[in-house]
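Visitor: Next come the structures, one after another.
Any read-out appearing in this document is the output of simple, stated calculations on the displayed coordinates, not a laboratory observation. All values reported here derive from a predicted model rather than from experimental measurement.
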Structure I
């Protein structure tokens, strides 16, 4: 008798299932949006890391040729990094008593429809 009374309501109603599915959908949308932001941040981080290494490489290369380089230069990184190009300029800095130069290297690339630029400066001096 007690068992029969319990067995009258042994399933979920359609309303309960719809509410559970709605709650689950909202939770999944929040998780997927967060995942999308994480992937976007990871891509941005990887790109900026690579671009900063390219800028440091170009600065080192130009530093070794500093007496023989023009004041403005530009070029590409070749087949290893075909989407990236660089632009550099060398300026004298007005520092009394010290011969100082500013070496500015900009890395340029296109990301979708946007043009992106990363610039790195190095001050060089000799007494």
Structure II
């Protein structure tokens, strides 16, 4: 498995958005893992958020809270910061202006249904 960084590819964009995994000599996630996240999530920002969550879990498990001489590591604090970053990426992905989201189209099948639809539309617009 390899780790590459080219911000013009989807894998590179995920690495860029994580802000952590751009140095491929010290890469935490391999390209194949990021491609799997892209396939599962279907969105670059959501895949980046998932990648940051994976890295946060790794940091919390590996570092824990260690104090040795004058050195102190706090894995859970790092994991919390990473999860906040992932939350921000998810919010950005869900508020994407290019994504129209989901809407419902009402189609009346009777004259009575058409009258109800007209009154609903009037209420939506003027009430």
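Visitor: 13.3 is what came out when Kirkwood radius over Cα pairs in Å, for residues 31-78 alone was calculated for one structure; which of I, II is it?
Guide: That value comes from structure I.
Visitor: Here Rg and Dmax of the Cα atoms in Å was calculated and came to 29.8, 104; which of the structures I, II was it taken from?
Guide: Label of the originating structure: I.
Visitor: Out of I, II, which structure matches -19500 when helix-only ellipticity at 222 nm (-39500 (n - 2.57) for each DSSP H run of 4 or more, over all residues; to 500) is calculated?
Guide: Answer by label: II.
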